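Asker: Structures given as structure tokens follow.
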Structure 1
């Protein structure tokens, strides 16, 4: 395995030293340089071109968010946010960094983390990120992707088949998902009056306020699901699975469960998609977005088998072409679309014109 070159950006000497020690103990990783502020992080990233950057959010001179935005605009590099701040404002900055192109997030270690578990997750995260080819974000916020050169759709899906009306949209995403979700929701018109159910894999404790943050990114209302809420009351809103709960549709109501994980995931995209297939069948539309692993692929197949419209994000616009790839291999995706086309297509399927 080629050596992974890491730039560590952290203003705490104690935390930075611990991270460097962890990396130095792994034969596959080398610390190229260390930075104590965001401005220096940018300089080193441009000069050294590391394979991965670990980025603290609370930095002097220039914040981690500002550094992330600049790096993703000018020298795109896989960024792992490593943060200890869990107040609402700092959580929002972490979400902004993810929307600006950072790939994943990991909490800083506690003083009593001595069993090696955190160290193992840090090394695994860096090795995973090193395999990702990130996308340039021109203004540090994901805009509509241009259709990749040479891409040819196999057919257009802009209207439901005659006599059928789309009654619900289900979306699943994982690594790289925050940016993709924002892009899709911004492409959906205000007039959309059907429920949108969403599952996003985001590690704890960082998922706590994501729905609140997402609510401020578009004109669509976003909230976490409430157990027992009727699906009809969710019309025109985005309803998100809360951390550590599966979201399912059952007898016209939203249900939250702590059933076993699927592919180490709770909430699971498969669990949501399968329930939507049972409840809505051919009147549902679902899309599976960027993410690592295979959660969502079999659920998308269940939806396609139920004659729903199924969409997978294409490889060129995925941060990680894992979950959509598995769906394509299963034959679960009716259409494979670049990210910039998914929002307008969902709008058309719901019978409204894109904004």
Structure 2
């Protein structure tokens, strides 16, 4: 018998179809459905305007994972440092790019990676911003190549990307579960114009002016259909932003009323997550069990870290005490645009009861 879910962990929403339809009509009139069509070009220009960067800096792609893959594959370095506590996509992208993975632990304060004191000339960094954390360029080390995984951070607007260093890139996700979701897609912001051009070629089999591959590439272009949804999402941004803020305020208000101090704040209210960090793993397991009994979904977003996943056995040995601690004590609970006051009340009361039983 299928389990009844009364409150889902997420409820993805795309821009209203009425806002998408005019762009779909334009797509049919143009006869272009992919391969760098006019809607994609306009989408990139508007994303650049939204981010406050130059138009050449933004290149769309079929997903954030392909964005990470291409940005790393085109880097000259052969090894990338990644945080152990992160989503598996970044590690898969690293392997797909033909690079070796080195894992690091994370900081307790912000769950971001501990950057090694010494980084060799053949090494680079994939810096992960967890759960929609904002971008702050001055927090990163002076390294030649950094690929910033900012998958869920587009809502931390405005961004500070106008002075992105030449060897750096920032990857955003447009997946349906993210802020400004379009179904599936992503884009990369580059600090170097030649790298941006090379990445665009990479998304189209490495073709450079003809149908001969100049270098190993991929088929990772964003379709015109996805670009239509992207343009509609930008049109709808003021409304979507207000809905995210309303949902967050509802959650924070209930936390204050119940005196809850377990929520993890990542410095950006416009993200699709409600994370809690408990005192110990036993408390976390009790909350998961109590929520499950009531049909309320929870999720361990990143499981026990990359080092515990068989796919990444060859990523190097190491001790990750903070990753292990946080992964065992953290839980994602339901949060989405349109979450109701009654749903938040039910979640908060059950959380409060579970913490005080």
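Only the coordinates and a few stated rules stand behind these numbers; no lab work does. Treat the numbers as computed from the prediction; the structure is a model and nothing was measured. Cβ atoms are built from the backbone, for glycine too; each structure is taken alone.
Asker: When helix-only ellipticity at 222 nm (-39500 (n - 2.57) for each DSSP H run of 4 or more, over all residues; to 500) is calculated, the result is -9500; to which of the structures 1, 2 does this value belong? List each step's numbers first, then the result.
Answerer: Values: 1: -9500; 2: -11500.
Only structure 1 yields this read-out.
Asker: Cα extents along the principal axes in Å computed as 67, 52, 43: which structure among 1, 2? Don't skip to the end; give the middle numbers.
Answerer: Working: 1: 63, 45, 37; 2: 67, 52, 43.
Of the options listed, only 2 reproduces it.
Asker: If FRET efficiency 1/(1 + (r/R0)^6) of positions 53 and 109 (r between Cβ atoms, R0 = 30 Å, to 0.05) is calculated from each of 1, 2, which structure is the one that comes out at 0.55?
Answerer: 2
Asker: Same structure, new question: Computing Kirkwood radius over Cα pairs in Å, for residues 213-252 alone for each of 1, 2, which one ends up highest? Don't skip to the answer; put the middle values down first.
Answerer: On the way: 1: 11.0; 2: 13.0.
Ranking 1, 2 on Kirkwood radius over Cα pairs in Å, for residues 213-252 alone, first place is 2.
Asker: Have a look at 1, 2 and say which one yields 0.30 for FRET efficiency 1/(1 + (r/R0)^6) of positions 133 and 237 (r between Cβ atoms, R0 = 30 Å, to 0.05), as calculated.
Answerer: Values: 1: 0.30; 2: 0.90.
Going label by label, the one that fits is 1.
Asker: Supply the structure label, taken from 1, 2, corresponding to distance in nm of label points 7 Å out along Cα→Cβ at positions 5 and 45 with the calculated value 1.6. Walk me through the intermediate numbers first.
Answerer: On the way: 1: 1.6; 2: 4.0.
Answer by label: 1.
Asker: Sticking with this one: Identify the structure, out of 1, 2, from whose coordinates FRET efficiency 1/(1 + (r/R0)^6) of positions 93 and 333 (r between Cβ atoms, R0 = 30 Å, to 0.05) was calculated to give 0.30.
Answerer: 1
Asker: Right, another one. When distance in nm of label points 7 Å out along Cα→Cβ at positions 21 and 301 is compared over structures 1, 2, which one is greatest? It would help to have the intermediate numbers written out before the result.
Answerer: Details: 1: 4.7; 2: 3.6.
Structure 1 gives the largest value of distance in nm of label points 7 Å out along Cα→Cβ at positions 21 and 301 among 1, 2.
Asker: Looking just at distance in nm of label points 7 Å out along Cα→Cβ at positions 325 and 341, which of the labels 1, 2 belongs to the structure with the highest value? Could the numbers behind the result be given before it?
Answerer: On the way: 1: 2.1; 2: 4.0.
For this comparison of distance in nm of label points 7 Å out along Cα→Cβ at positions 325 and 341, the top structure is 2.
Asker: Still on this structure: For structures 1, 2, which has the highest computed value of relative contact order in percent (Cα under 8 Å, 6 or more apart)? Don't skip to the end; give the middle numbers.
Answerer: Values: 1: 14; 2: 24.
Of structures 1, 2, the maximum of relative contact order in percent (Cα under 8 Å, 6 or more apart) occurs in 2.
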